[in-house]
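The following blocks contain the structures, represented as structure tokens.
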Structure P
Amino acid sequence: MLFEHLPADLKKDAIAAQGFFKHAKDDPRDVLAFNPGITPYHIYDAATCYKAIYSNLSPLMTAFVLRFLLLHPSIGSVELPAGLSSFAKADLAEMPNEGFFSSVFPILNR
């Protein structure tokens with residue numbers, strides 16, 4: 001996973017599940033708090049693994065990966081598909097999620 005790219009506050013949560021499941025038999029009443037902030041990193045990691053196996057992504061997966069990389073440029077560079085060449089990367093990064101999806105997904109889903 002992208003552990004080295006996680007913000008410091010999410011690194012603790014990323015490894016918490018590992019310890020939780022490892023020691024579950026010792027404390028069966030313990031509860032693991034869910035931090036939704038780590039979810040995009042898991043989805044990006046899953047999409048990356050999927051692409052490594054199947055060599056391509058669905059339009060929805062592509063839209064997510066584009067959005068993720070635009071918001072996290074330290075993780076990787078973004079190459080916009082040809083149909084999105086009329087958009088500036090900075091403009092796409094500043095769009096709210098709904099605007100990004102409604103603008104990008106129809107183009108990717110052609």
Structure Q
Amino acid sequence: MKYSVRVLDARLNAIRDAIGPAPTLTIYSGKGVLARIKLPDQWLGDAKGGAISSVGPWRGKVFAGGDATRFSIGNNDIQGLVGKELQLKFGPKLLEGTDVIIDKFMLRAGNG
């Protein structure tokens with residue numbers, strides 16, 4: 001089944017709206033939680049062309065060092081892999097007490 005870009009954009013906007021403003025981004029290693037970042041109220045913009053992107057950089061403090069491998073947003077509403085769906089500015093190795101910065105996050109709607 002194929003969807004128009006208008007329908008794909010509506011689907012992405014609905015995902016953003018269902019999660020709501022200011023969700024929490026949690027970054028994990030294979031052993032546990034490395035960082036939790038409260039995202040801004042407007043954490044994603046409006047979908048365009050079948051994709052929706054973060055608004056501004058997201059930043060927070062690392063409270064446990066380790067290699068970031070996966071992430072979740074909200075109450076596990078969005079889950080993915082660090083380095084694939086989520087790009088960390090300084091790479092996946094996080095050091096306790098340092099800043100973690102996400103310059104850009106994007107969700108793409110696919111046809112399939």
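Values quoted throughout were computed directly from the atomic coordinates according to the rules given, and no laboratory measurement underlies them. What you see is a predicted model; the values in this text were computed from it and never measured. Cβ atoms are built from the backbone, for glycine too; each structure is taken alone.
Brief remarks on what is shown
- Winner on distance in nm of label points 7 Å out along Cα→Cβ at positions 11 and 83 once structures P, Q are ranked, highest first: P
- Origin of the value 14.4, where mean count of other Cβ atoms within 10 Å over residues 3-10 was derived from one of P, Q: Q
- Given 14.4, 47 for Rg and Dmax of the Cα atoms in Å, calculated: source structure among P, Q: Q
- At a computed 29 (relative contact order in percent (Cα under 8 Å, 6 or more apart)), which of P, Q: Q
- Computing helix-only ellipticity at 222 nm (-39500 (n - 2.57) for each DSSP H run of 4 or more, over all residues; to 500) across structures P, Q gives -17500 for structure P.
- Ranking P, Q by distance in nm of label points 7 Å out along Cα→Cβ at positions 35 and 59, the structure that comes out highest: P
- Origin of the derived value 12.8 (Kirkwood radius over Cα pairs in Å, for residues 43-98 alone; candidates P, Q): Q
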